[in-house]
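Input: structures, listed below.
Read the figures in this text as sums done on the coordinates, not as results from a lab. Since the model is a prediction, treat every value here as computed from it, not as a measurement. Cβ atoms are built from the backbone, for glycine too; each structure is taken alone.
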Structure 1
Amino acid sequence: MFSRAELVDRLRGAADVAEALAARADEIAARLARPRRSLHEQLEVTMDELESLVRAFNDACGRERRAAAAKLRHALARERAWRRALVRVERPIAALGCATARLLAAARASLADAR
């Protein structure tokens, strides 16, 4: 067991980094709120369209089925594009998650060294 003073000493740097990461997370979340919301809305519209196109495809035959399949392929391409855009927008959040994981690993290592 560590005393309070030992814990404070060993984790002093980690606490400062954690505070900086938390502040950065708040800043990024505020900056990305509107773009993320917009992309989620676009994805929702596209998913609704996909459901409708799948029903139309399933109900179609012959030439209508081929036309429905083409529309479905285009809608699927849009859906993939929206998802890629969302991943790009959310990269800063993912980077913070990685930084937080590294900080946690370093803090654990710092505590494990003393045992």
Structure 2
Amino acid sequence: MNPEIETLLKQIDQNLQNPDWLTDTLVKLSQELYWHNTKTAQAQLAEDTETIRLLNSNVPDGKKMAVSEAQTRAVVITQNEYSARKIQAEAIVELLQSLKKKIEYLTFERKQG
């Protein structure tokens, strides 16, 4: 995962009661998610390109490779980067949602207190 995101994750526990820090972190994480999604799309393109390359190549007996086999090999060749990035993106989105809820809670507390 991105070092910037990892740094923010390490700082969350110490700043859970600081709405300004949480808001700034929310913005930073949103920006990081944008770049992460760009890299995820590039990983998907690399995997799809590899699948097509494998489909266009002949296996030793002269036949074409099955689509499922080409896809599986492409995942291995690209080291499953696309799936890993998708899972990381989901985790970032979940973190963004939790930070939003925490900010809402702190705002509510401030209004009540």
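With relative contact order in percent (Cα under 8 Å, 6 or more apart) coming out at 32, pick the structure among 1, 2 it was computed from.
Of the structures listed, the value fits 2.
Quick check: -35500 is what I get for helix-only ellipticity at 222 nm (-39500 (n - 2.57) for each DSSP H run of 4 or more, over all residues; to 500), calculated from one of 1, 2. Which structure matches?
1
Could you tell me which structure in 1, 2 was used to calculate Cα extents along the principal axes in Å as 76, 22, 18?
Structure of origin is 2.
Taking distance in nm of label points 7 Å out along Cα→Cβ at positions 40 and 80 as the criterion, which structure among 1, 2 has the greatest value?
Looking at the calculated values, the largest one is 1.
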